[in-house]
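Q: Structures given as C-alpha cells follow.
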Structure 1
Amino acid sequence: MIDNYLIKFLNPLFIILGSVFLKFRINANLVSLLGLFFSFGSFFLILNLNFILALFFFLLGRIMDGVDGSLANRTGKTDFGGFLDIVFDFISYSLVPLAFILILNSNAFFGSILLATFFGTGSTFLALAIFEGKKSIYSHNKSFFHVGGLIGGSVTILFLSLMMVFPYNFNLIAIVFSILCIIGTIERIFYAYNILNNK
C-alpha cells in the first residue's frame with residue numbers, strides 16, 4: 001500500500017516535529033486538533049479562491065495528522081486519540097470538495113457524487129476496522145485496525161491536492177476520483193466477503 005511507503009519516507013520529519021511539540025508539552029490530541037484547524041483554514045481559503053495557500057494549509061493539516069501518530073507512539077496511544085484521528089481525517093477530506101461545490105454551481109453535480117462515494121470508502125474502511133479489530137492486534141503505528149486497498153490516505157491527499165493545483169479542472173478530477181472510490185469500495189466488499197463470511 002502506498003500509505004506505508006509514504007509514512008516511512010516522511011517518518012523522520014514526523015519525529016522531528018513531534019519532538020518539538022513534546023518539548024512544549026503539546027500532546028498528540030492537540031496536534032490532531034491543530035491539523036483540523038489547518039484543514040478548516042484550507043476550506044475558507046478555497047472559498048476565497050486562494051488555491052495555492054489553501055493547498056499549503058491542507059498539506060500542513062495532513063502533516064499534523066502524521067505527527068500526532070508519531071507523537072502518540074512515544075507518549076502512549078489512547079482509544080480517544082485514535083477516535084479523534086479518524087474523525088478529523090474524514091472531516092478534513094470532505095471539506096475540500098465541499099468548498100469547491102460552494103464556490104461554483106457547476107461543481108455541484110460531480111462534487112456531490114464524490115462526497116457520496118466517500119461514504120462508500122469510509123464506511124467499508126470503518127466496518128472492516130471494527131470486525132478485523134476484534135481478532136487482530138493493532139499495528140504499532142495505529143490505534144485501530146488499518147485496512148489497506150486502492151483508496152488510502154495517500155491517494156486521497158493526491159486527488160484533493162490536484163483540485164487545488166488545477167481548480168478549473170475540478171469536475172474531471174472529481175469524477176476520476178469518484179470512480180476510483182467506487183472501485184475501492186467494491187474491492188473492500190470482496191475483501192470482507194473473503195475474510196469475514198462464515199467466520
Structure 2
Amino acid sequence: MFNITIREAIKQDSAKAAVLIYDAIDDIADVLTGEKEKHKVLKRLELYFSQEVNRLSYHNCLVKIIDDEPVGIAIAYHGKDAWKLDESIRKHLKNITSKEVKLDSEADIADYYLDTLSVNPLFGGQGIGTDLLKGVIYEAKEQGYRTISLNVDKKNVKARRLYEKMDFVYKKSIKINNHYYDYLVKCIF
C-alpha cells in the first residue's frame with residue numbers, strides 16, 4: 001500500500017522539484033536561469049526553488065508525495081505579484097549579462113496563476129496532475145481569488161484536455177520565449 005499525500009513544499013524538495021520544473025517549462029528554464037547546460041539549469045532551478053521570494057519558490061508550491069518521494073508539483077501565485085517574485089531572477093540575469101533583462105509577462109494581474117504543473121512521467125495517467133490542479137483551485141478559493149489562469153502549449157493536447165475537463169476556457173493567445181501558448185482561465189466564485 002502506497003502512502004500518498006499532497007502537502008506544501010519544503011526546501012528539501014528542491015532537487016526533485018527542479019527536475020519537474022525543467023520537464024514542464026523546457027527552454028523557458030534556460031531563459032530564467034541564463035544557462036544552457038542542463039546540469040547548470042537544474043542547479044539554478046534548485047536555488048530558485050529554495051529561495052523565500054521567487055516565482056518558483058517552495059512557498060508557492062504544492063507537492064504530491066508517494067512513499068516520501070515528490071512525484072508531482074504545482075506552482076501558483078497571484079499575477080499581481082509576478083514582478084516582485086521575479087526580482088531575484090532579474091537580478092541574477094543582470095549579474096551574468098551585465099544588462100537589464102525583461103521577462104515575458106505570463107499572467108494577468110487579476111488572476112491567481114498556475115505557473116507550473118508537472119508530474120514525473122513514471123507516474124503519469126494516475127490522476128496526480130488532476131489532484132494537484134484541484135489543490136491549487138482550493139487554495140485560490142481559500143485566499144479569496146475570483147479567477148485562476150494558466151498557459152498551455154498549443155501542441156500539448158493532453159494537458160489542454162485536462163484543463164478543459166476542469167472548466168478552464170480559452171481567453172487569449174500569449175507569447176512566452178518565442179512560443180505561443182493558450183491562456184486559459186477558470187472562474188472560481
Structure 3
Amino acid sequence: MANGSLDHWLRNRTGTLDVLDWTKRFKIALGAARGLAFLHHGFIPHIIHRDIKASNILLNEDFEPKVADFGLARLISACETHVSTDIAGTFGYIPPEYGQSWKSTTRGDVYSFGVILLELLTGKEPTGPDFKDIEGGNLVGWVFIKIKNGHAVDVLDPTILDADSKQMMLQTLQIAVICLSENPANRPTMLHVLKFLRGIKDE
C-alpha cells in the first residue's frame with residue numbers, strides 16, 4: 001500500500017513523516033471499522049481476524065485503510081459463538097479473556113480495535129516504558145486510570161488536539177472504552193461500532 005501501515009505513521013521512528021491530523025485518524029478508524037464489520041458480518045462463515053494491530057492496518061495514497069494479514073484468522077459459522085484455538089495475537093492487543101480460555105470470538109477483535117482507537121487518540125504505543133508503573137503495564141490501563149480520575153482530556157494527543165477536534169475525540173474515546181470492556185459480552189459488535197463512529201461523523 002502506498003502509505004504503508006498505520007504503525008509506521010503513528011510511530012514515525014525516522015522523524016520524516018507529517019503528523020497525522022485528527023481528520024485523517026478518524027478516517028482511518030472509520031474505514032478499519034467498516035472492514036472489520038464486513039469480516040464479522042459480511043461472510044458466512046464469519047471471519048475472526050485474531051491479530052488486529054496498527055501494523056496490520058495498511059493505508060493507500062488517500063489514507064483509506066485496509067485490514068491486512070489473515071495468517072491467524074479463523075472461520076466461525078453463524079450458529080457458533082466461538083472457535084477453540086491456541087492463544088494468538090500481539091501483546092498489548094490481546095483481550096483479557098484469551099488468557100483464561102482457548103476461545104476466540106469476534107468480540108476479541110472488537111477489543112483489539114478498541115486498542116487501535118486508543119492509539120489514534122493518544123499517539124502512544126499499546127505497551128512501553130511509559131506504563132511500567134501502571135496496573136497491567138499498558139496503554140489501556142493508563143487510559144482507564146486517567147478517565148477514572150476525571151482526566152480524560154489528558155490522554156488525547158496534544159500534537160493534534162484543538163478546539164475543533166476535542167469533542168469528537170472525546171466521543172471516540174467513549175466508543176473505545178466500550179470496546180475495551182473486560183467482559184466480552186458487554187462489548188458492541190463491529191456493526192454497532194461502525195454505527196457509533198458514523199454517528200459522530202454526521203453530527
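Q: Using distance in nm of label points 7 Å out along Cα→Cβ at positions 12 and 180 for the comparison, can you identify which of 1, 2, 3 gives the largest number?
A: 2
Q: On to the next question. Here distance in nm of label points 7 Å out along Cα→Cβ at positions 28 and 44 has been calculated and equals 3.6, so which of 1, 2, 3 was it run on?
A: The read-out comes from structure 3.
Any read-out appearing in this document is the output of simple, stated calculations on the displayed coordinates, not a laboratory observation. In this text the structure is predicted, and so the values were computed from the model without any measurement. Cβ atoms are built from the backbone, for glycine too; each structure is taken alone.
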